Structure P
Amino acid sequence: MEKNTLEEKVKATIDQLRIYVAQDGGDMEFVAIKNRLVYIRLMGNCVGCGLTELTFKEGVEVALIEEFPYDIDGVELVM
């Protein structure tokens, strides 16, 4: 998949997932895609939350890998 197209689609998927994170006062933003990893910055109540790892590994990462199984291997958090 072409990088710009993949990046746009990943951003759109993250925007859809932001609704769920926002329910608890958190937020996230797309930073980059490098070496099949999506980098996301946390904001709001997500910063310092004890459930961050669970939310992003079992929520956001799973959703992105299911949506883009041939293009993404995982999600990394950027502070």
Structure Q
Amino acid sequence: MLKYLIMTVRTPQFDPSVIDAHYAFLDDIKQRGLLELAGPFTDKSGGAYLIKAKNLEEAKSIAFSDPVHTSKSSIVTVYEWDV
């Protein structure tokens, strides 16, 4: 499994009501053994999380199912990270 850094940056259309769904999403991928670290930026502009996936396509599939992405509340970017 490779590691991927997922960056989420809030858009002007950010909907605060999506936060609970986002945390439920993170809990789900943690339960599945995919999430290693997660947290918000202190300036409230977004956050980041570190996941494990077989390849970039799988990492993107996971990240782009995040409610902050599907609601267009945040721009989600996936980086393969050599930690």
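Read-outs throughout are calculated quantities, based only on the coordinates presented, and are distinct from any laboratory measurement. Bear in mind that the values here come from a model prediction, so they are computed numbers and not experimental data.
Here are a few things to note about the model shown:
- Origin of the value -8000, where helix-only ellipticity at 222 nm (-39500 (n - 2.57) for each DSSP H run of 4 or more, over all residues; to 500) was derived from one of P, Q: Q
- Calculating relative contact order in percent (Cα under 8 Å, 6 or more apart) for structures P, Q picks out Q as the one with the greatest value.
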